[in-house]
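Nothing in this text is a laboratory measurement; each read-out follows from the coordinates by a stated rule. These numbers come from a predicted model, not from an experiment. Cβ atoms are built from the backbone, for glycine too; each structure is taken alone.
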Structure 1
Amino acid sequence: MKKDPSGKLSGFTLIELLVVVLIIGILAAVALPQYTKAVEKSRGAQALVVLNSIAQAVQTFYMASGAYPTSFEELDVDMDSWTGNEKWCAIFASSYGVVDTRSNGEWSLQMYHSSEGALSLFMGRLNGKYKGAGFAKTLVASSGESAQGALYCAERKSNGVVFTEPMGSYCQGLWKGTRTDDDTATYRAYSMP
């Protein structure tokens, strides 16, 4: 407090303090959701880096050996922190088989081969607000499937960790994905920009 020219003590009034608290509350209400989205997008970006590194290692393995790997152990990638086996995607389709699954508590990384020769990698959230959302990368496409090298965002509906947030809130809201025709009983797919 300070003294005014008449010698009386002066300070902030209760109204002035309430206005300051109200302004801080409004700023926090606007900033917190944006901060949460930024943190989640950062986590997803880290997952995409891992997914793309694994995809590159698969291609390198193929160029060196003439065959695709049957496990993550065969790849020249550090998987020391991926010691779990929790699955994001339980079973993709009857023609697909899980070759290998690794998880780190937050994400699940899975390698799938189909009987038609397709090879895909899946990286999905196991917990948090956006659990059940993730990414798919097609490394080798079979007839009638998505293009080789295509990257998709996916929100699981069944057969694995189910996405419970509103449809599109992860893939469209955070990643600006475009909904594809590949909408099955088990997932919704979005093309990545």
Structure 2
Amino acid sequence: MLSSASNLRLVGEASSGAEALGVIDALKPELILMDVHMPELDGPATAKAVLTRHPEIKVVAWTVSESSDDLLRMMAVGCSGYVLKDAGPGELQRALLSALRSESPVPRKMIPDVLRRVAESTPVSKSNLAPLTSREMQILRGIAKGHTTKRMAADLGLAAPSIETHLHNIFRKLSATNRGEAVSTALKVGLLTLADL
């Protein structure tokens, strides 16, 4: 599935989480495509161990599981994204490149359930957050709908670097490290509603 991607190079494979931990130092990957359910050391445990030792590596879950529990467990340990195995080669490649750009690729059909669950968890006080500008709110609604930086730039008539600057400000104001966290926090404090998804 990755052979046609000229900008991605496969540097190695591992058949288990334990084996992956044993070869990462030698392979020095920028990104790891990891199954969620593996014998002995499962995906979340392996991802946590990898990211503790190498926080610069991007880990993307690749799985048959459409369970929001699995997605949340992988994201909770610091994974950059989640891709279902029924994705075609193009979709998989786009997700990996998106993760390398520090975006958070997640299957569109899973987003409403995941964000609903996150929004129903521990509340966040809106009074502790800096207010977002109207432009930042436009961009926040764009990421809630899963729009890419390129699409938001085209929709809003801005350059991609301007979108990235606004995203950085949104993350800072919402104390978020990625798009998924920004949207879930915005849902918790009422900046977004489920209708915005």
Supply the structure label, taken from 1, 2, corresponding to relative contact order in percent (Cα under 8 Å, 6 or more apart) with the calculated value 16.
2
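With mean count of other Cβ atoms within 10 Å over residues 40-47 coming out at 19.9, pick the structure among 1, 2 it was computed from.
Numbers: 1: 15.0; 2: 19.9.
Answer by label: 2.
A value of -14500 was derived for helix-only ellipticity at 222 nm (-39500 (n - 2.57) for each DSSP H run of 4 or more, over all residues; to 500); which structure in 1, 2 was it taken from?
Values: 1: -10000; 2: -14500.
The structure behind it is 2.
Assign the value 47, 37, 30, calculated as Cα extents along the principal axes in Å, to the correct structure from 1, 2. Can you show the working numbers first?
Numbers: 1: 92, 35, 26; 2: 47, 37, 30.
Going through each structure in turn, the value belongs to 2.
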Identify which of structures 1, 2 gives the largest calculated value of FRET efficiency 1/(1 + (r/R0)^6) of positions 24 and 88 (r between Cβ atoms, R0 = 35 Å, to 0.05).
2
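Could you figure out which one of 1, 2 the value 2.5 for distance in nm of label points 7 Å out along Cα→Cβ at positions 8 and 176 was computed from? Intermediate values should be presented prior to the final figure.
On the way: 1: 5.8; 2: 2.5.
Corresponding structure: 2.
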